[in-house]
Structure 1
Amino acid sequence: MRFLRLLRKQMRDGQEVRVKWFFVIFFIILHILCIPAFFYFSLWSLIAFFATCWACGAWGITLGYHRLLTHASFQTYRPIKYALTLLGVLSWQGGPATWVGTHRLHHAESDQPGDPHSPNDGFAWSHIFWIIYSARPHHAPRNFAKDLMRDPVIRWIEYLWWTPQLAVLAGLGFIGYLIGGWHEAAAWFFWPGILRIVLIYHATWFVNSAAHTWGYRNFDTADGSKNNWWVALISFGEGWHNNHHHQQRSAAHGMKWYEIDLTYYTILLMERLGLAWKVVRPQI
């Protein structure tokens, strides 16, 4: 596998290569905990699952972490900015400054040796193994997000990013118990809780892996970014990745009439309601 060749090269070059066992164990446990979801199911938990996927994935990661915090594709009021950031941390993908810094580094070195998750080092590497191996020089992602670290609220969220999820998981179980007892409590814990986290993980990771591997290109960028319809579908518009790499600050990733971008439509709705301004339009 290509990522194993990468690790061997790093070791030959005298760089420390280690497995981040905490993340290995963490991801294994989360995936195992998805199995009981299929034994504890209810209509209400399924509705809550879709609602939380939209809130944490579409609003938290795609709208908040990516298009607002990383690329400043639009501006909004501070309370909305902080609310979107809190929804982002509920996907358990790291603090806002770390996430944003890593993504900015990806754009700066896209599919080059400094890219933290290029599929040039293997599909599996770009999808997940880049998280569990420290096989590249330390880039200190927060150094690429110093603008966020100057905001005291964002800075506190960065340091405490993992804590709100614990309260949400407990709250989901409690809501389920109030609705229908212990079976419903388990359904709410596993469906809008655990399964939601894991599915948003893979939706995000497929942007790194699949959207740099399969698809078509509207623009001749210097990297291997592709437009991939099914990645766009599961990631609320992020799969139009070649468009995004061509115009990184554009609030719209879908730039053809058939490239459906639900997040851009959300931004336009926010603009219409006076909740967003200075929306960066695509230059086609």
Structure 2
Amino acid sequence: MISFTKMQALGNDFVIVSGSGGRLPGDLASFSRRVADRHFGVGCDQVIIIEQRDAGPAVRFFNSDGSEAEMCGNGLRCVSRFLAGREVGSGSCEIITPAGPVMTEIRGRQVMVDLGVPLFQTGDWAFDRRVIGKEVEIGGESRKISLVSVGNPHCVIFMPDLDNVDVETVGHTIESATCFPHGINVEFVKIDSRESVSVRVWERGAGETMACGSGAAATVVAACENGLTGRKVLVRFRRGELIVEYGTDGHVRILGDADFVFEGTLEGISL
């Protein structure tokens, strides 16, 4: 029997399992797929496993299809509140992720995550140059894209409106394109003003989700680098908002709510 906590941030929902709460399964990918199933499991965008190490709490992120992610901004905000407990207060915490250590800070019901300095060239895409506002052929169609890594890879596309975009078709096409050998998250972005943007997101391994913290960070970095916004931007998703600041120190930080939903135990899911 394994204890879990369900949490959400802007509708981006997570099942958090702590290694201190019982024996962890050996096959975390299969376990995560079953837990994430919205009909036969708990249901979530991502399963987060917390392990206590000598250096501090460490997390692993598993998408609903069982694939493992390097980073999740909204997930880290939920983990930070989980570690602090249900009492609303303040405090900071360093959390170890597959992408490296990340600092978080609780500010009441809100949590700030410092995702560090974004990268514009990584092994996550097959381009030997910086791709910011460049025309690239993907899936047989030329698209103007911006590529940003904030611990995980993102493809940002600016659009005049978000009402008519086929997020599933285009998102899947880009995620599975050969130029992204490890897959990629895709953000469809409408610039509302110099201080605000609206976003729909296709997450690698999860499909369209209500929000994405690292996606919000990548969006603002891409918008700023393209000269479309300032450095502090309100990012609007379908069920809420995040404040993102692309600091003059090069770090990108996200701030928003993270909430408990319910707790339970997993009994019908084999280890």
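Where a number appears in this text, it was derived from the coordinates with a stated rule and is not lab data. What you see is a predicted model; the values in this text were computed from it and never measured. Cβ atoms are built from the backbone, for glycine too; each structure is taken alone.
Among the shown structures 1, 2, from which was the value 43, 18, 13 of Cα extents along the principal axes in Å, for residues 33-80 alone calculated? It traces back to 1. Match the computed value 13.9 of mean projected area of the Cα convex hull in nm² to one of the structures 1, 2, and report its label. Here the read-out was taken from 2. Out of 1, 2, choose the structure whose coordinates give helix-only ellipticity at 222 nm (-39500 (n - 2.57) for each DSSP H run of 4 or more, over all residues; to 500) equal to -14500 when calculated. Answer by label: 1.
Determine which structure produced the value 37 for percent of Cα pairs over 18 Å apart, for residues 153-240 alone, calculated from the coordinates; the candidates are 1, 2. Answer by label: 2.
Looking at structures 1, 2, which one was mean count of other Cβ atoms within 10 Å over residues 225-232 calculated from, given that it came out as 21.2?
Numbers: 1: 21.2; 2: 15.9.
Answer by label: 1.
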